[in-house]
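For reference, the structures are reproduced in the following blocks.
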Structure 1
Amino acid sequence: MSSPAPLIFWFRQDLRLTDQPALTAALAHAQQTGQRVIALYILDESKGTRPLGGASRWWLHHSLTSLMQKIPLTLRKGPAAQVLADVIKQSNASGVFWSRCYEPYAIERDKEIKASLTARGLLAESFNSSLLIEPWELKTKTGTPYQVFTPFWKAARAVIDAAPTIIKPLPAVDPAGLAPPLASEQLSDWQLLPTSPDWAKSFTPHWQPGEDGARQNLIRFLDHAIHDYKEDRNLPAGQHTSRLSPHLHFGEISPRQIWYATQTAITAGRVQPDANSDQFLAEVGWREFSYHLLYHFPTLPHAPLNAKFAAFPWLDNAKGLRAWQRGMTGYPIVDAGMRELWQTGWMHNRVRMIVASFLVKDLMVPWQQGEDWFWDTLLDADLASNVCSWQWVAGCGADAAPYFRVFNPALQGEKFDASGAYIRRYVPEIAELPDKWIHRPFEAPKDVLQAAGIKLGTTYPHPLVDHSFARDRALAAFAEIKGS
């Protein structure tokens, strides 16, 4: 007697075995019917999708490697609809289960796939595996999407606090219910890793991609950094943040796991229910808010939410953009952040705001060009968070920082890296400057520069632009569109 037709579980941005609603449901269904489940990962970079940036490709390679050490996994590359059709034909599968994605192109693709499968009489089931609350489940009193974070988060917290079971994660699945892999492509053939030069080799000491690395980062954070998180999260020189963002993006850990672990630590007395834990959970909330915005305003990746900013007089500043990308702007805190990004694939969140403000307001470079660079170089390059945060800094998005709030990079450095430890780590050519001048080498006396071995314009650049001039120019441009 032939065995029952298998089911397919389609892995996406959910590369984990714990708190996996879609995979849990697939295995439960298969157990009831005597079926088995084929675990499939599809690398879909077809027309209409946004291909992964270089840093994300590095992470994906190592995350898949970690996952394949735990389960049998079939790898296929190509348009998802075609790959699924091929795998269904080869395996005679009777259905497909997957976790939802919320990028506009993914929503369109997945709707078509679900309709096609259903029309053929196949089972097609999708689940929420990556958010606390679905984007369409929260609305303002007038029935519209939220565009301001504070009321959004208040409403979200009310839902969560009223039904705490919605954030209890599912236990890890038993891989015994998974079928042997089909004929699979080789991960190495996808060439996700850089070769010559290997610009990602410096990532390795900083990260452990995979579910185990995510769990360890969360434990470390809850045991140590969360206790002073509200204030210390702004200090880039130390390990004061969770560093969970790449793990969250690739679904190696879920927001429900983070939330539940935090609440469990509070109940056990290891973490206090105070402003520090509230602030940490609010950061999870900002991610939820970003997905809420992206779902309801699908043009966000390329167009400003505030339509007036479509007429903003951005500059064609290729030279400034390149200097910013290389960390050679002449403003140490900006340069440190951009070099941290290049060396580690990540940047401290406070510094992300500083470097973004400098690009769009001091250099007048369109925010989309900064978002493109972050997409290629960030390990946690998440479309919703990346786009919404860039629009926030640029002043054209939801709950946006007012455009007239222009960060002074020297003052920001002095406030959040007072000793210059962060700058000295990533901008070593000015490390010998005294603390008084480490944030303003362009104002340091000649004898101080000489004693530190610095020759402005040679060993370290002059500032790309005078900040006072740049601030006035940006405000004038803002006033121009404000009155239109």
Structure 2
Amino acid sequence: MWRQLERGLCASRFLELRLDWLADDREIAVFLKKLASKRPKATLIATCRRVEGGGKYRGTVAKQLIHLADAIRAGCSWYDLEIETASASPAELLRVLLPEGRRLTSAHFFERIPANLERIAANLERTRPAAIKIAAQCDSLAESLKLLAFGEAWARKRRQDTVVMPMGEVALPTRLLTLRESGNFMYAPVENATAPGQISLDAMKNLYRADKLNRKTQVYGVIGDPIGHSLSPQMQNAGFQARRVNAVYLPFLVHDLRDFVDAIGPLGIRGFSVTIPHKESILKYLDGCDPLAEAIGAVNTVIVRSGGKLYGYNTDYVGILRSLESRMPLPNSRVLILGAGGAAHAVAFGLAQAGSCVYVSSRRPEKAKALAKATGGHTIAWKHLRHEFFDAILNATPVGMYPNVDQSPLEARELNCRLVFDTIYNPRQTKLLKLAARRGIETVSGVDMFVAQGTAQWEIWTGQRAPVVAMRKAVENALKESEKKQRATRHQAKRGTKSRTKI
């Protein structure tokens, strides 16, 4: 815990000490004794949340209050007291035990947002704190916006310092965007997440530059389901940083497109990327579309124009063509596309325009036939692939994407071609590409396509030339770090298997 405190102080001068995460009363006492001797120059909030309030501390209320009093004497200027303890503690007792510290009385709802926020805030206020906090699980952007709007209205109406925290992965962008308003704060773990959907302090500072957000910050993002694997935030934010653009690019986990579209105006979103599974379904929410994107039937880039009008583009085909044309002649080349979804549509139309002979194979024959007909191409049954030869095979399915790195859409004997291109970029070397390399076939990683389509998006949104080198470097560094973690996870899993075998 002390190591994490020292790391946290390098990035922020405002930290919460979760004393309840320590093992027992003795550990808490030892830690606070060291804190008193060091007295770091920072604003510290002490928290020793009991199990009843969603924390880990299993001691009595009396012991909890004594720990918080010791924390104040050790240098903490604030303490967070959950409503369960605050309501059960006489005001006189709190004044005697904690006369100097400023109290943040909090309520946590880990399953859903409560229906009666006013009643909860009023109950928190009755304990006479310096500030109140309501943290609630929000499963939609609408719920997050409701909680944030309530917090702002309550603070203005009651002149009470009020902190609201939407929890959960869906709510992550809204938590970050609260930092555009001066005086707001949010939680970011140094190592151990203490609530659903938190992102690390390192990502907060270095990826999203959260301490630099203000009311003039432009907001962009990527929508998908799932979205945690996406490296678009690393790439696009690196572009903003390199060109010194006051903008942030955030990941939006979107289960319901209508929920996201309704939040575009309130959140001030200027543009967004679209990934699986929304590339085709986003079309019905657009006010206009680039003709090629409309022909493709899939959009991966949206810009928000004046009046909140949504206009769509597709830059996936740009990534494909830029990646392939330097490696092979595209006119009259036989190219097999695996898949018939949004990415496959972009690939097929781009190659057809370049003069390639397009073949489509998919586990969904009807969709393959429709795509082949739209691009003047052909379909081929999956079972016949091993008997055909192509100049290039392109995987436009998600098979092999992290975390399913041991999967491949084709077997080695089905790779009868000169070149294999996998549109997946995480991992850089998918199982499909490894199979192709073993047979001496030239391979192209999805990183090339990913960077090319992403820099095209960046230029559509900003009207500036993209800093391609900086954006590619950010992607490659993120992939190296991801692969390092994956290796460590596999190593730990193997060690665990060996241990169980010995037992």
Structure 3
Amino acid sequence: MERPFNKILVANRGEIAVRVIRAAKEMGIRTVAVFSDSDKDALHTHLADERYYIGPPDPLESYLNIEKIVEAAVKTGSEAVHPGYGFLSQNPTFARRLQEEGITFIGPPPEVQEKVGHKLKARLFFSQKGIPIVPGTLKPVSIDEAYDEAERVGYPVLIKPGGGGGGIGMSVVWSENELKQAITKASELAKSAFGLGEVYIEKYIPKAKHIEVQILGDKYGTVVHLFERECSVQRRYQKVIEETPSPAISEDERKTLYKYAVKAAKESKYVNAGTFEFIFDMENRKFYFLEVNSRIQVEHPITEIVTGIDIVKEQFKIAAGGKLDIEPKRFGHAIEVRVYAEDPLENFAPSPGLIAKLREPSGPWIRVDSGIYEGYEIPPFYDPLLMKIIAWGKDREEARLRIRRALEELVIEGVRTNVPLLRGVLEHDGFIKGNYTTRFLEESGVLESVKKYMKEEDSKRATKKKEVASPQSGVTYVDVWKLSSRLFY
């Protein structure tokens, strides 16, 4: 395999930075990690060949600071930059600045980003190309304009930021009384996370599934799809569990979905990896284009595990001018769960702190993409994603049982996690049957089972404490988590 680059800079943090660094190392590419004050001991900085300091914890002064990232790439002699997901991954200004310095952006070129990376521009473009889109506005709305537009679209409506992703800033509005607050909040969150405060309105479809298609395109016009992923288990519009294939659509519907995605990619002259996302209206059995995530996706591992294709390596090759020479085939079923440092019973409030103990699951057909280690301090400034656990099975039920077993093996002490929620979902009849929707967490009652699993975890911890601090031993138990909170907060 010819090495596409000699050195790249990874403009991200956490598990995705680790993932990109590992792929680069396997191809003989040297790597540079960037880090803020709060990430000086992060895992990605230990795995990279070099590390470069970029500023304070505030993303606007570090991971979202274009000039600091470009400076780091120039000073370290990096030939290319991989942006990961989030932060600057869908920012055409960033991609263009790298071009100006003679540095390759590992992702869609700026002209493609401008066309499809911005959600509103993508909606307008694809609606003109015969791709069905969710009813809503085709331009940003102010608070004053929002009332008329929401009335025209019909409540309930979804307020969405024009740029970025990850569910940040999104909210459902059921009446005009909630509209002003939702617009203001979405704009503020979007500006903080992505540097762009534009928002727009979409019709909210309550009984819907979120299904997406992974796309790869090279610089010579070749576009291939790597099948679909179902991402309907969501909290606050951010995906929690993903699987492939979707258990809810027919083969004919699947072909229609692929046709829309490939057509959209070709019409936009898409280059590199991207995901074309759709809402599937279960009552009318129709697909509506939702948005393009013009970057690597958090959930890319389930596609890799059923196809055997390393999407990050394909990104490297495409960015270096290589031609696509793959014929994707899918084998079996894969499920991914996202493990967050958050409390499901406290409205998913983040739970930063010290990882006092960590045991990751393993075994056949289990993959763990992690950005943490035992003794690592989770900072409070970023998305609380800790790791992703992926399981493959020859069929859906085997994959479900395998991922359930993996979660039973997982041990994370020192912070609250959403593992009890994940276990509850995997055991729920609605998930087992595959007929769940994007409102699954709100309507399934699964949070009741979460309480059960959390009590089990607390009981296990209490038993361990008693064993360590038994009266006979004379040993005093020290709660490392509480101690760290006194030291660092």
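What follows draws every value from the coordinates through simple rules; no lab data is involved. Source: prediction; values computed, not measured.
When relative contact order in percent (Cα under 8 Å, 6 or more apart) is computed across structures 1, 2, 3, the figure 17 traces back to 1.
For which of the structures 1, 2, 3 does the calculation of percent of Cα pairs over 15 Å apart, for residues 151-254 alone return 70? Derived from 3, not from the others. Can you tell which of 1, 2, 3 yields 1.14 when Cα Rg over 2.2 N^0.38 Å, for residues 271-358 alone is derived from it? It traces back to 2.
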